[in-house]
Structure formats: C-alpha cells, structure tokens
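The following blocks contain the structures, represented as structure tokens.
Every number here is computed from the coordinates shown, using simple stated rules; none is lab data. Everything numeric in this text was worked out from a predicted model, so none of it was measured. Cβ atoms are built from the backbone, for glycine too; each structure is taken alone.
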Structure P
Amino acid sequence: MKAEGAEILLVEDNASDLELTLHALKHNSLIQFVHVARDGEEALNFLFCREKFQGRAGRPFPQLILLDLKLPKVDGLGVLRTLKEDSRTRSIPIIVLSSSGEDRDLLATYELGVNSYIQKPVDFDRFRETVETLGRYWLRVNHAPPRQHLKSRAEK
C-alpha cells in the first residue's frame with residue numbers, strides 16, 4: 001500500500017487523542033485524507049453510506065481504519081464485528097488503538113479478526129512515535145489487497 005493518496009478512517013471519541021493522532025499522522029505526510037468518526041455508529045454509517053453519508057456511495061473504502069474500543073453508541077467491538085462479518089469490508093486492515101491493556105479486550109479483538117492492537121502510550125512523545133510507526137508500517141510497508149479488491153459500497 002502506498003502512502004500517496006492514502007485514505008484512512010479514524011474512529012475516536014476522545015478530543016485529545018483525536019488531536020494527537022491527527023497531528024502524528026499529518027506530521028510525516030503519511031496520509032492524504034483522514035475521515036473522522038466520533039462514535040461507532042457514525043463510523044458504520046460512513047463506511048456503509050447511510051444517513052448523512054449517502055453521498056459517498058460508490059466511493060472506495062478507506063485503506064486503513066484506526067479504531068478506539070471505548071466508543072459511544074456502538075463500541076469498538078461492535079464496529080469490528082460488523083466490519084469483519086461483511087465481505088465488502090472484511091479485508092480492510094483495522095488497528096485498534098485503545099487505552100485498554102486488558103487481556104479480555106485483546107482476546108476479543110483478535111477473535112473478531114483485528115489486524116493489530118496497540119495500547120495508547122500515556123506519554124505524548126511515545127504516543128506520537130507509536131502513531132507515526134504504525135502509519136509508516138500499514139501505509140508504506142504492508143502489502144494490502146489491491147484497491148479494486150476493496151469493493152465500493154455500491155457493490156453487493
């Protein structure tokens with residue numbers, strides 16, 4: 001996956017973590033577009049072009065999803081479950097970026113098919129470094145399915 005033109009979805013309800021994550025991603029020009037959803041329901045509506053996102057129908061899915069677990073409306077596990085059960089979104093890499101380091105959260109996300117689980121560092125510099133590292137790996141090093149494999153929402 002090339003970073004040029006990379007489009008990701010960041011699902012985060014904490015304003016401070018959102019700001020830090022956006023800063024870290026943009027700091028190294030890792031992405032072209034970051035879409036932000038502040039709760040799980042908004043993330044699913046964005047991805048499946050429902051409600052205010054109906055105009056996105058036919059557009060490709062993001063190449064990467066950064067997902068917090070503790071979200072309002074639909075929690076991160078619910079979002080992850082829905083995306084991994086749907087053939088249109090199953091192959092999108094999903095990285096959980098959560099403050100939780102609990103074994104039950106780790107186990108639940110991996111059982112649902114998460115691609116990576118990262119506990120958010122408390123220290124600002126480590127947080128920025130972690131997000132930059134994960135962005136470099138998933139957007140520059142990792143070989144994801146070809147974009148045409150990530151079917152548009154209009155298909156199926």
Structure Q
Amino acid sequence: MPQGGFRVEGGLDASGLRFAVVTARFNAHVTGKLYDGCHEELIGRGAATADVESVEVPGSFELPLVAKELAATRRFDAVVCLGAVIRGDTPHFEYVSSAAALGVQRASMDTGVPVIFGVLTVDNEEQAMARISETSHTGREAALTAIEVAHTMRRIRQT
C-alpha cells in the first residue's frame with residue numbers, strides 16, 4: 001500500500017470497457033437521477049455509448065436476479081445496480097434493502113463479474129433528495145467504482 005494515501009489500482013478510464021446498468025423504477029424520481037449521474041460518468045470517462053446497456057426492473061428487490069443474469073453472459077466488465085429504498089412505517093424497508101444488498105453481493109461472487117451496489121437506503125425522502133442533489137453523486141460513485149473494479153479484475157486475471 002502506498003504511503004501517504006491511496007492510489008486507484010485500476011484507473012478511471014472507461015474506454016474499451018462494457019457496462020450494464022440495472023435501474024429500479026420504484027422511486028423513479030430518485031433512481032432516474034442516479035441513472036443519469038452514472039451514465040454521464042461512464043460516458044464522460046470514455047465508455048462508448050454502445051458499451052453501456054441499460055435495463056429497468058420494477059424495484060430494488062429485482063436488481064440482483066437481473067444483474068446476475070447480465071453478469072453471467074460475460075458480455076460486461078461490470079454491472080451497476082441502482083435503486084432507492086426509503087424507510088416507511090413497516091418492516092418492508094429492512095427486507096428489501098437487505099435482500100438487495102446480499103443479492104447484489106452474491107451475483108458478483110457467483111459470477112466473478114463486479115456487480116456494484118448503487119442502492120440508496122435512506123430513512124426518508126429528504127435524505128434521498130440530499131444524496132442525489134449534488135449532480136447525482138451516488139450514481140457517479142457507482143460508475144467510478146465499476147470502472148475501477150473492472151480494471152482491477154482485468155489486471156488480476158492477466159497476471
């Protein structure tokens with residue numbers, strides 16, 4: 001590990017990489033902004049428009065299954081999952097957020113393809129809006145993570 005800080009192992013150039021972005025439609029006023037930020041970041045970092053495939057699913061609970069299928073095709077260097085789970089008055093929040101997180105991790109582990117968790121899990125609408133107010137910050141972070149981990153996995157597999 002470098003002294004005095006960290007370095008990005010894989011780099012942040014998306015040129016030549018292929019991505020799938022799976023976005024939940026539930027809470028679309030939030031997830032749409034997450035998608036916009038993610039897509040803009042991928043393209044802005046050099047990914048070709050044709051190398052970013054977008055898929056929509058009903059909600060965050062459905063993200064892992066579709067992500068795993070996409071990863072299993074081996075057509076993508078990384079799959080990004082975007083969703084928003086906002087706490088309500090029932091335990092539904094815990095079930096959906098836990099299933100989404102564990103499912104995304106399992107999809108990545110089962111396929112060996114980076115599957116990135118870009119799902120907001122927040123207590124209320126105000127928190128959700130704050131997380132996306134800075135030009136879709138969370139969506140951009142998910143894109144950067146996908147680029148970096150895709151490069152890191154390529155480097156590991158080439159050695």
Structure R
Amino acid sequence: MLAAVCWLAACSVPLVFIDAAVHRLPDVLTVPAYVGTVVLLLAAAATASPESFGTAGGHPWPVLLRAVLGGFALAAFYFVLLLVSPASMGLGDVKLAASLGTMLAWFGWRILLVGGFAGFALAGLYGAALLVTHRATRKAQIPFGPFMIAGAFLVILIR
C-alpha cells in the first residue's frame with residue numbers, strides 16, 4: 001500500500017506544476033498514475049497478511065474492490081461535473097479523480113468522501129482569498145488539480 005501511495009505522489013508532483021502552469025493534466029501522467037496505483041494496490045492485496053485486513057474479515061480482496069469502485073465513483077462524479085459545466089472542469093481532472101479516488105477508497109468510504117470534499121474546500125478557500133485580496137475576479141479560472149491532490153494527500157496523512 002505504501003508503494004501505491006508513493007507512486008501516486010511521484011506522479012502527482014509534476015501534475016501539480018503542469019496544471020498550475022498551463023491548466024492541463026496530461027494523459028502521459030494521469031494514465032500511468034491510475035494504472036500504477038491499481039497495480040500496486042493489487043500487489044499489496046496479494047501479498048498482505050490476513051491480519052492486516054481485520055476490518056474486511058481478514059480478506060484483502062474486498063478492500064481492493066472498494067478501492068477500485070471508489071476510484072470509479074469519484075471519476076463518475078467528476079465526469080458529471082464536467083458535463084454540467086465543461087468550462088470549469090476538464091477531462092484531466094476526471095482522470096486524476098480515478099487515481100485519487102482509488103487510493104482514498106483503499107482506506108475506506110468515509111476517507112473517500114472527506115478526501116473528495118477536501119479538494120473543493122481548499123480550492124474554495126484559495127479562490128476566496130484571491131477575491132478578497134483583489135488578485136482575481138469571479139470569472140478567473142484556477143487549476144483544480146493541485147487542490148484535488150493536496151486535499152487527497154492531506155486526508156490520507158491525517159486519517
């Protein structure tokens with residue numbers, strides 16, 4: 001599991017800088033982030049001792065299934081947001097949500113919900129600060145990927 005978190009973190013660092021600079025989350029990083037996260041979580045489930053999954057009845061496979069379903073759920077939520085408001089959300093955000101959702105859901109449904117919300121809360125605080133300091137208008141676009149990543153990893157760290 002630690003390897004999966006580290007892999008996602010390693011993929012996330014350049015994604016933060018790229019999204020901040022050009023408002024894009026390129027497939028060359030989002031796709032490997034998802035595939036690597038799933039593969040490493042699969043390896044964690046396959047090699048883990050049953051005692052480490054006490055809340056899942058001693059079986060790692062329900063935890064892995066929850067992680068994959070959580071990734072799909074968060075990506076689907078972001079896809080709906082993309083359909084509702086294409087100007088405010090990009091397909092890269094949807095792809096990144098699959099990776100972050102998979103990792104968050106590995107720790108539980110509550111962690112997935114809190115981690116998903118944390119990105120919106122951080123972006124909202126940043127946007128409000130920009131408005132209050134008159135550094136941006138209500139029409140300004142801010143990259144959302146860095147806040148998604150920061151929110152997810154913040155929740156993972158404090159869980």
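Observations on the structure shown:
- With mean count of other Cβ atoms within 10 Å over residues 103-110 derived as 21.6, matching label from P, Q, R: R
- Mean count of other Cβ atoms within 10 Å over residues 79-86 - highest-scoring structure of P, Q, R: Q
- Among P, Q, R, structure where helix-only ellipticity at 222 nm (-39500 (n - 2.57) for each DSSP H run of 4 or more, over all residues; to 500) as derived comes to -16000: Q
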